[in-house]
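For reference, the structures are reproduced in the following blocks.
Readers should treat all values here as calculations from the given coordinates under stated rules, not as data from a laboratory. What you see is a predicted model, and the numbers here were worked out from it, not measured in a lab.
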Structure 1
Amino acid sequence: MSAIRLLVLGAVRQHGRAHGYQVRNDLEYWGAHEWSNAKPGSIYHALKQMAKQGVLFAHEVAPSTAGGPPRTEYELTEAGEKEYFHLLREALSRHDQKIDVLSAGIGFIVDLPREEAVELLRQRVRGLEEWRSTVTDYYTPDEGPESIGHIGELMNMWLHSADTGAAWTRGLIERIEGGAYTFAGEGEPFVGVLPEGVENPYATGAPE
């Protein structure tokens with residue numbers, strides 16, 4: 001799973017309707033261009049591809065100020081809404097997600113009901129625990145990595161990754177269960193996108 005699809009859908013969803021430069025501006029505002037593959041070309045390509053797939057609806061609006069072709073604004077279709085939540089749930093629940101996908105999922109976690117977010121994170125912990133047990137079937141940590149040669153260092157790294165991932169996830173679950181943040185159905189939804197025309201310190205190009 002690629003983070004770009006979830007990021008783009010999430011940004012468009014928060015706007016309601018957005019053109020490519022708005023989405024690009026938002027992702028740069030979030031710093032996503034530093035921790036994911038959310039580069040300008042990838043963003044515009046994702047928008048066009050998802051419009052072809054029926055996940056986004058493309059609206060042609062007034063021509064650009066530069067006199068070019070009509071600017072395209074995108075809006076999630078019903079299929080797009082389903083796709084967004086499917087990707088979000090996968091990002092949070094699977095133990096083997098890449099860090100950019102997990103980061104995107106955490107960025108949109110409050111779009112879910114609180115109880116569902118907690119259950120998805122518990123699934124992630126269970127997955128990490130199961131993965132850890134497959135490593136310890138072949139490697140006994142108490143004997144030290146040297147006991148099976150340098151490959152033991154690889155297994156030792158996997159165990160540390162599983163342990164730290166599970167510990168962080170349990171901490172997040174505890175904070176959410178303790179009432180942190182505003183989740184879906186609890187009040188005004190969180191909006192992290194920039195209003196039309198507002199630039200940010202990470203912007204790297206001009207509107208299209």
Structure 2
Amino acid sequence: MNEIYLSTDVETDGPIPGPHSMLSFGTAAYTADKQLIGTFAANLETLPGATAHPQTAAWWATQPEAWAACRTDLEAPEAAMRRYVDWIATLPGKPVFVGYPAGFDFLFVYWYLIRFTGQSPFSFSALDIKSYAMAVLGTPFRDTTKRRMPRHWFDRLPHTHVALDDAIEQGALFCNILRENPAHAVASGKQGPAPTSGP
């Protein structure tokens with residue numbers, strides 16, 4: 001089976017799950033050749049006994065439209081995560097979690113999956129877009145920022161802090177980087193343009 005890259009973005013009210021809640025998450029399922037074959041999104045009720053982190057709450061106060069978007073049509077986490085597992089099972093390939101940064105997004109999604117469904121379709125693994133870009137560009141990790149990445153890696157897609165919007169945008173970015181990995185190009189029989197450093 002081919003891999004399906006599940007670009008996923010989360011919106012939360014704090015830095016870790018449990019004391020704080022995942023407010024919403026969105027996933028855009030891409031094939032390696034950048035076909036968007038499906039999406040999933042859910043806005044979640046907060047966890048019992050959890051509270052918002054003051055710094056995160058202050059940031060949300062600067063994002064009224066995104067806040068409103070993630071606080072409509074709320075769903076119990078148990079129901080949303082079961083729907084998510086069922087949706088992943090319908091995809092025509094092996095799911096790979098993709099995030100930017102994966103260390104944050106996967107932390108929440110994995111915790112919620114195990115807490116509310118007892119399983120993770122991704123096992124314990126996640127693919128970090130910044131780390132992948134570091135390997136393709138041959139740059140140090142902390143120098144691998146979006147400002148230093150080639151402009152042609154970025155499609156004209158919005159980054160709104162609405163989870164699904166950002167998942168779609170970041171998934172397209174990942175597919176553009178994947179195309180320029182020489183090893184991937186050889187394996188797929190396609191050779192993309194040579195990677196170049198940004199300004």
Structure 3
Amino acid sequence: MRVTIVDYQAGNLTSVVKAFRHLEADVEITAHDLSLINNAERIVLPGVGHFAATQRLEATGMTSVIRSAIARGVPFLGICVGMQWLYAGSAEAEGQVGLEHFNESCTRFPECNLKVPHVGWNALDPRPGSRLLAGVEPGTYVYFTHSYRAPVTADTCAAATYIDDFAAAVERRNVAGVQFHPEKSAAAGLRILQNFLTWERDGEPC
């Protein structure tokens with residue numbers, strides 16, 4: 001299975017590439033080659049850092065070709081900021097528009113006695129029927145590092161709690177996102193990536 005990883009010059013791709021190669025996927029990386037996205041079998045957008053960095057996706061034309069690929073049914077996975085980019089936007093970068101696949105926006109954790117950013121291992125509360133989280137038991141721990149989070153909605157396939165509940169993973173047809181880092185989440189993370197690799201292509205527009 002070929003996986004096309006989008007490099008928008010702000011994420012650390014090494015661990016993600018290593019994890020997919022461990023799962024015997026054929027990995028290709030692109031920062032600006034739109035033809036690779038147009039011919040992709042699977043698309044992954046890993047990300048760390050500031051939401052504003054995703055403006056490069058628009059500047060290079062990636063946003064429109066990714067949107068077209070999703071409409072054709074190509075499976076897409078966003079990781080960390082890559083998941084947040086699936087939303088309308090984020091309070092981290094007011095005015096910077098996301099993909100708008102999900103209508104909501106991401107907000108910062110409120111200040112309280114707990115430290116922000118949220119860094120470390122935390123338990124998942126998966127919802128039944130998720131393809132992405134098939135075989136992942138409730139209470140499974142995965143690794144997070146983030147200050148902004150998406151709300152729990154009907155598209156949430158797993159929630160987690162830090163200060164309050166937030167969407168740890170989302171899924172709608174051929175599009176999924178995880179706020180945590182599966183590539184740094186040991187066996188559970190590899191299981192999730194393997195689930196993504198075995199998704200059947202969804203031909204229905206999203």
Structure responsible for 144, with volume of the Cα convex hull per residue in Å³ calculated and labels 1, 2, 3 on offer: 1
Structure (1, 2, 3) behind the derived value -11500 of helix-only ellipticity at 222 nm (-39500 (n - 2.57) for each DSSP H run of 4 or more, over all residues; to 500): 2
